[in-house]
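Please find the structures below.
What follows draws every value from the coordinates through simple rules; no lab data is involved. Nothing here was measured: the structure is a model prediction, and the numbers come from that model. Cβ atoms are built from the backbone, for glycine too; each structure is taken alone.
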Structure I
Amino acid sequence: MTTVAAYAAPSPKAPLERTTIERRAVGAHDVLIDIRFTGICHSDIHQVQEGWGEGIFPMVPGHEIAGVVSEVGPAVTRFTVGDRVGVGCMVDSCRVCENCKAGLQQYCVRRPTWTYNAVGKDGEPTYGGYAQRIVVDENYVLRIPDGLPLDVAAPLLCAGITTYSPLKHWNVGPGKKVAVVGFGGLGHMGVRIAHALGAEVTVLSQSLRKKDDGLRLGADHYFATGDPATFDTLRGTFDMVLNTVSAPLDFGAFLGLLRTDGAMVNLGLPDEPVQIPLSAVLGDRRSLTSSGIGGIPETQEMLDFCAEHGLGAVIEVIRADQINEAYERVVRSDVRYRFVIDIATI
């Protein structure tokens, strides 16, 4: 076991504080990673606040992890000391179900082992990337291409793959019209990736406050959902509406923006139940669906794609002692567009 410094929430809704945690010894197939940067995902806040159910405390969040390999187990074949690597939302899965064998570990029938707020196969709680080091099985570690700086690569391990996966699955590309709902941590990556794939991209945000940024990062159009005329103007326009927000929406209005056979794909998970008007999908063969993160092969594909197209996240780097302030700012949507913790400051 190795003792490392970390930031943890000691109890539900409590501020995060500096502490120490134990990492397991490096096993035969394990990689020890010196973490350099970890992104702050809104889901970190949901879980610390138990918005999605009971959590495991103390909780060390963080599933957008970028760092450097400092030790490998004797049976490791994919990585060597000094490699630039990342870890996303999961650190294991059953490996034997149909989905795992197909490279869709995020949909493991027995559920993946999440990077934090979960229990590993050893029966111990998992702790995430708000820490100096992490030990992960090599099969759940990603290689970060040299073209991506580690700080801007970290958010790709969640925000990048969460938007890349549905865009690829629904064959977004030239000739397709995509609306991205919300222009935050996920939304700005959705815009960048959809644009790089060749789609015509529209941002649907509450206001026009971030319009200049949206157009600069690849959007062709930018509309305010706070203006009722937007939904009349854009009715029946899009092949996909990619919803990146975790707040309740008027789903009827957004579904009305789809063409026949269009899909509204939900990525956010509100804390409270939502109502879905079936009349908004009946008659036009529209789909209301969802998408998780991505499997290990697709996540590596995404990292390589982003490196090829120069698509790092737009970030604000913070010190570890600014985490609680950053959480408050995320809730206020006061970040452009992802906070990333400099782990050297823990």
Structure II
Amino acid sequence: MKAMGKMRRLIAPVLCGAAVTAVLAAPTAQAAPGGHQGRDPGWVLTGTGTDARFRGLAAVGHDAAWVAGSGGTVLRTTDGGHHWHDVSPAAAAGLEFRDIEAFDRRRAVALSIGEGEASRVFRTEDGGATWTESFRNTDARAFYDCLAFFDSRHGLAMSDPVAGRFRILSTSDGGRNWQVLPDAGMPEAQPGEAGFAASGQCLVSSGSSDVWLATGGAATARVLHSRDRGLTWTEAASPIPAGDPARGVFALAFRDRTHGIAVGGDYRADQVSSDAASVTGDGGRSWRRADAPPPAYRSGVAWLPHSPRSALAVGPTGTDVTRDGGRTWRTVDTGSYDTVDCAADGGCWAAGEKGRVARLR
């Protein structure tokens, strides 16, 4: 079972304010080359100069973003993607980054995944010129998947179950130091249950203390919720299909403490992913199927700023948009992306395989 879980995890200028609403309200036009749909929101690829696969993404603004991916690669842009600077940690060569959280253009925390010591946390305060390894997992049973921060000091990291419960790391100093939280308040894991390190969105936060954890691989896909920064958790079943190591909830996004979207499905290209999205309006206590979900597996999701009912979902076969809070989705781009993130100023970015990083226009 452990080997199966490892396989699953290892494979596994923009718009703001009225401009977002105007673009999303525009009718669909004829598809342009590369999968872009006319006046619908679409991606503009940027040249990264690498073929790394980027599953970690942090949007700082419409001009600035960080990406982290395979081969220990971390890139940063501060000019809207016209130039990407390789700021990879020297000590991370060969590691697999799957999540990065940025506080601004200079400060970021990145997570590499894997069993045992392959799971590490690095942090920088100078735009990636130097990095400090602040955590290295020494428990062979643990496999860390995702990071989430409540603010620039308080954050969590989550591991697949250890001794029958998901393990949570906590920091209160911006990622300089980490400690394992007690698991007494964590529900027992189902047989085969784990997180998916596919987009850095299997652990997400909203506000000062709420955090949600997405699961798959077991009989039922679940979303766990904590109101106290990871000390105690409640559980809720998701209608996204599970029952197989390749199926479950891959990504979450909450625009506040109440309204959330979950996406996922079956990551195998030859498998149908019905019911690939679900929504909650009660903080994750209950989830219901999207009336018209994305047509295929989706690994990343993000709310569009300044447009409270609009969001984007991405995956290997395309990008979908919702304008009604996640109930119905429509494909607007057919390019391959693994993760998506939007900044408060309206800047949205997507990243994925073969060095693909794009801005939303």
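I have 1.5 for distance in nm of label points 7 Å out along Cα→Cβ at positions 81 and 321, calculated from one of the structures I, II. Which structure is it? Of the structures listed, the value fits II.
If Rg/Rh (Cα atoms, Kirkwood Rh) is calculated from each of I, II, which structure is the one that comes out at 0.93?
Numbers: I: 0.97; II: 0.93.
Structure of origin is II.
If helix-only ellipticity at 222 nm (-39500 (n - 2.57) for each DSSP H run of 4 or more, over all residues; to 500) computes to -1500, which of I, II did it come from? The read-out comes from structure II.
Calculated for structures I, II, distance in nm of label points 7 Å out along Cα→Cβ at positions 129 and 241 is largest in II.
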